[in-house]
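Asker: Quick heads-up: structures coming right below.
Every number here is computed from the coordinates shown, using simple stated rules; none is lab data. A quick note: this is a predicted structure, and the numbers were derived from the prediction, not measured.
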Structure 1
Amino acid sequence: MTFSSRAKNELCHITDQRSCCTLAELAALIQICGTIHLGGRKKVSLRVNTENPAIARRIYSLLKKQYNVQMEVMIRKNQRLRKNNNYYLVLSNDQQVMRILEGIGIIRWKEEGDLWINRAIHPELIKKRCCKRAYIRGAFLGGGSVSDPEKIYHLEIVTHNEVYANSLRDLINQFGLSAKTIERKNNYVVYLKEGEHIVNLLSIIGAHSALLDLENIRIYKDMRNNINRIVNCETANLSKTINAAVRQIENIKYLSKHYGLSKLSPALKEVAELRLDNPDASLKELGEMLSPPIGKSGVNHRLRKLDKMAEDIRSKRGRTS
């Protein structure tokens, strides 16, 4: 089972909702998963479709709880690649369908007989903070998914309408998140890409077990990344130290051959001989071997003098050696 499926199954077990929150969640599910069929003489029917049996049961129970309606349940094999089952909840009673659709603010018949369709979230549904949470939960159940956090942080909700996508994005961002929208294959996607914001959204909609799993993965990944950074930094420093030591030894040997270490000042001669005898020693260790001991900067200063002397001799000899 995917991380996304586990999160949705957890959400489907939330039961202690007020009537206003049930209505808000149901509205989001119908808005995303529902299809309205219009016929002559104001005939209207509603079909709600999902591939997740737990979500199908939840939609059924929410409709039963909120409106006490009778509906037909159908299961069909999906003909696409995965060939999962599709679960259809069909309501054909005109009066019941209109009561539901008007109750969730999607459509209503005007006095002149025209049909009014609302493509945004009806503001009456999300007046309370608890209802806002329930609405986002319904939207996630209806069209949402979370990528495997081991690979990437990405949560998205796929919708069919730009106006609705923008209103859902604005609703999510009322909780201090940074959801964005993008068009993809004639759909409009509301998405989050920051791990912290995805954790916060899971908390908002009540997916607390999924939240803890994601947090554990985030902590593990952060620790692993920190360790990798430390190792890379230490490796880079070690490589830099080794390269510097090799260069210093080469220059000291060059001075010994073309100038003579005996001509160096006592301080330079001492550090040159110590470097030749201790090629793996750090600057700090070389400084402690000197008499009297000196610090890293003092050792580095003397070695740089030796490097410059070697470069000057090479320049005069035309770099023939």
Structure 2
Amino acid sequence: MTKVRWGLLSTANINKRLIPAIRASERGELVAVASRRQAAADTYAAEWGIPQAFGSYGAMLASGEVDVVYIGLPNHLHADWTVRALEHGLHVLCEKPFALTLADVDRMADAARDNGRVLAEAFMYRHHPQTKAVGEWLRAGRLGAISLFRGTFSFTLTDHRNVRLIPEWGGGSLWDIGVYPISFAQYVMGGPPEWVFGDQRRGGAGVDVAFSGTLHYADGAMAQISSAFDVPWYTHVDVLGERGRLVLNRPFTGLVGGQRRLTFIDAQDNAEEVPVEEQELYSGEVEDMHDAVLDGRPPYLGLDETRNHVRTVLALYESARRGERVFVEEISD
């Protein structure tokens, strides 16, 4: 194999971000899309210039026409369709959140191992040079010991029929966008927290329209994360160490409406712009799959890290339910 054949499992809106990244790559090609109805698949394929359209997800998986499947389905469907794709011998890039239970995470990981296929969580920002530059600063010790991480992601959700508001489908701001600062905190701190404390504001649909959490680490470092569907768009990250702080203005989104910046502010409050190579936000995760499938490299974002993302979210929801701190190791599912 010299080129990876991609198939889109669903006509979800998120596809439009991935399609240009696949087409810009020299090692991948978009060959198919599947929907639950043939007419919908045909319309979508015509709109996006995709050669093949399948009227069911299963038909595409069994077709032999694709090598990698991108799963952008609603959250509650990620696990089942990932496992089915893997059992058909396909590699899978699964949109975040990877799954809604630890049992499903383990089932997906087992299917990847048993079938010898690549499986990765689609956290696109983790592959971007801005995020990787933060890791380089931390590994070089330029911030000193890290004491605090702060991350937020919010936007106003006006469509009350949106799948993000359906409880049984894994709705809620924490599952949808709060996972971004949680995963970034884990990246900065080198692992999951020891314990968490969460609080939420529920909307009429019964899901959290706003969530705030504190993550406490064994060395005393802390992270503060927040997400919301009922305030204007905002995304930001601060990483605070004993020698200064790094500030990221657009850690999780593209460049529409502004320029991406990474700024170092030292102990004397002097600001220095850190050069960051701009890259299309979704191209990194696409190239990472190509490297894994074609070259046999492990995915940049491993499944152990993914499991800790899900475990931390579950601990935060449990804490919000109880109104007390919850140790992450308590969460078994």
Structure 3
Amino acid sequence: MLPEFSSKAFLAPMAGVSDPALRLQCKQMGAGLVVTEFTNIHSIIAKENQLKENKKTIQEFLEYSEQERPLSVQLFGSNLEALEKAAKIVEPFFDIIDYNMGCPAPHVTQQMAGGALLQESNLTKQIFSTLVNAVKKPVTLKIRLGVTEASRYLFKDVAQIAEDEGIEMITLHPRTVSQGYSGNADWKMIKDLKEISKIPIVGNGDITTPEDAKKMIDETNCDYVMIGRGAMGNPFLFEQINDFLKTGTYQEYSFRDKLDSFFEYMQLSKNYKIKFANIKGQAMRFTKGISGGAKIRSKITFTKNIEELERVMTEAYR
């Protein structure tokens, strides 16, 4: 069974973005669910073998904190044996196991993973069945419409197979794999999926404001919304969405608040092994929309360590 979610707004898994520090920030700002960056099943198995020798657990590799719960881990990869093994390794640590069938990145789709799987209905069925039977925790799914414009209705078949095999919740990003992140997300497809599904449906795509979130829920009748790029450098969005859904109003945050929030992120990041390049990327995102942001970002580009980055960000207050 799915855990209880404290709100309807979820944080999407984003490679190099949804690290444990940002996830915790979003959770503290009211995200009902946070999901790890998507992780290759083969990496999990290889890491587990290394860590076991040093009497350590997979938590050294997939870092998280207890305050993030309920916490979902997202896996990708289609080798059934490896999938079962990886799912069993992560199960004790996470509340939900999410399977990625939506990633459009070529390095993922070329290895018959992510969005490429949408057109493989037999393999898809085996993947869902393997996962659901391997673990006792709820298994969820993230998908796109289809691979190309010609196959944009594939999601309906995949969702039906998923439901039949015991998947407990589906997130739909209504773009095709070949679209990547271009064009507009077709929210009507979320509505179509909700109408044929008996399990909760999470709508994802093009939510950057509280108004967008409400509009998606109203138009599609989806149970939850998942925010990806809209939450980059903007953990406030979750609180704003929750307030707007309840009261029709929300608090605006200033540039200074955004900078404060980045320093909080940096503080939290010290507890984890987050690459400096990723922290720098977060700094870029936190300065979006700030007056003089472009100037600050060009300075961020040249920083080589945390101290230099802190200096640039502190100067941004002036």
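Asker: Have a look at 1, 2, 3 and say which one yields 20, 11, 9 for semi-axes √(5λ) of the Cα gyration tensor in Å, for residues 144-199 alone, as calculated.
Answerer: Comparing all candidates, it corresponds to 3.
Asker: Same structure, new question: Suppose you compute helix-only ellipticity at 222 nm (-39500 (n - 2.57) for each DSSP H run of 4 or more, over all residues; to 500) for every structure in 1, 2, 3: which one lands on -13500?
Answerer: Source structure for this number: 3.
Asker: Next question, about the same structure. Using the calculated result 1.20 for Cα Rg over 2.2 N^0.38 Å, for residues 176-271 alone, pick out the matching structure from 1, 2, 3.
Answerer: Going label by label, the one that fits is 2.
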